[in-house]
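A.B. asks: Take a look at the structures listed below.
Taken together, the values in this text are just the output of simple stated rules run on the coordinates, not laboratory data. This is a predicted model, so every value here is computed, not measured. Cβ atoms are built from the backbone, for glycine too; each structure is taken alone.
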Structure 1
Amino acid sequence: MEVILKKDMSNLGYENDIVKVKNGYARNYLLPKGLAVVATESAKKVQQETLRQKAHKEEKLIKDAEDLAKALEEKKVKIGAKAGSTGKIFGSVNAMQIADAIKEQLGYEVDRKKISIDGDAVKNVGEYTAKLKLHKEVTVEINFEVYAE
């Protein structure tokens, strides 16, 4: 069944994308929760018109995301964490701590949901890389260092 997504879905697609899903997934999950509508001919025409109207706004969003990516490129943030003598930290460093560090140290507001850390959770002192998905077409890698407080 073809559906038009009404919201961004991490493993499926972005808003206003037409995707093909299994009938049960569409009927039992996507449609009742309002995450998608059935891709009929009239719905496709409405979607085309909506996309045309959003094209200009989208260009500005992409430009802003690219400017932010250039500003964050090759920058490094430092995150302090309590650690034992072996360098293993108590707890782990997550996306929220990275977003807070970017805001405090670099002065840019980044949504924590758009940050993904390479590999598993950060549980040791050292240098790591995180990916920031600023827009569906713009991603940037930022380096961060975890040090013992």
Structure 2
Amino acid sequence: MQDSITCEIIVKANKERVYTAITDPKEITTWFPNVVEGATLEVGERPIFIFTEENHKTQIYVEAAKPYEYFSYRWVPGSAGIVGDVLTVPNTLVEFFIEEQEDGTKVTVKESGFASLPPEVAEKSFKQNSGGWKYMIGRLEEVMNK
């Protein structure tokens, strides 16, 4: 079982714009969940991501934030997602790394921890999220390059 998924893009937006698109509830809904229910995407917060097309809700726990460079949260991935305390069950860590480069800003998304999930959800979640992250990071790229 592979433990992590990594996707990268380079966008024309600056680091500040990219960070806002990842961490502002009003901005993240332009490319990732359709709705963010709850407070903010601040460290320690536990908002719910709602994906209306899949009729799916999942609660996250915002683990870390270093403005304009790094943002991370924990969740139960894929269709196994839960609404409840994510930290009390096996979960994965989603990390966004933001680096300015000569030709734009590099955004790397890494989700890790699949090997620690129960076997009955690990493989399915890994497959779902492998394609899911490629799709979502492509949507972020479109939003950032407008």
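A.B. asks: Where does the value 0.50 come from, among 1, 2, when FRET efficiency 1/(1 + (r/R0)^6) of positions 24 and 72 (r between Cβ atoms, R0 = 41 Å, to 0.05) is the thing being computed?
C.D. replies: 1
A.B. asks: Can I ask one more? Please state which of the structures 1, 2 yields -8500 when helix-only ellipticity at 222 nm (-39500 (n - 2.57) for each DSSP H run of 4 or more, over all residues; to 500) is computed from it.
C.D. replies: So the calculation was done on 2.
A.B. asks: Suppose distance in nm of label points 7 Å out along Cα→Cβ at positions 88 and 128 works out to 2.1; of 1, 2, which structure was it derived from?
C.D. replies: Source structure: 2.
A.B. asks: Figure out for me which of the structures 1, 2 the number 1.4 belongs to, where distance in nm of label points 7 Å out along Cα→Cβ at positions 16 and 48 was derived from the coordinates.
C.D. replies: Considering all the candidates, the number was obtained from 1.
A.B. asks: So relative contact order in percent (Cα under 8 Å, 6 or more apart), computed for just one structure, reads 30; which one of 1, 2 is that?
C.D. replies: Label of the source structure: 2.
A.B. asks: Which one of 1, 2 has Cα Rg over 2.2 N^0.38 Å, as calculated from the coordinates, equal to 0.98?
C.D. replies: 2
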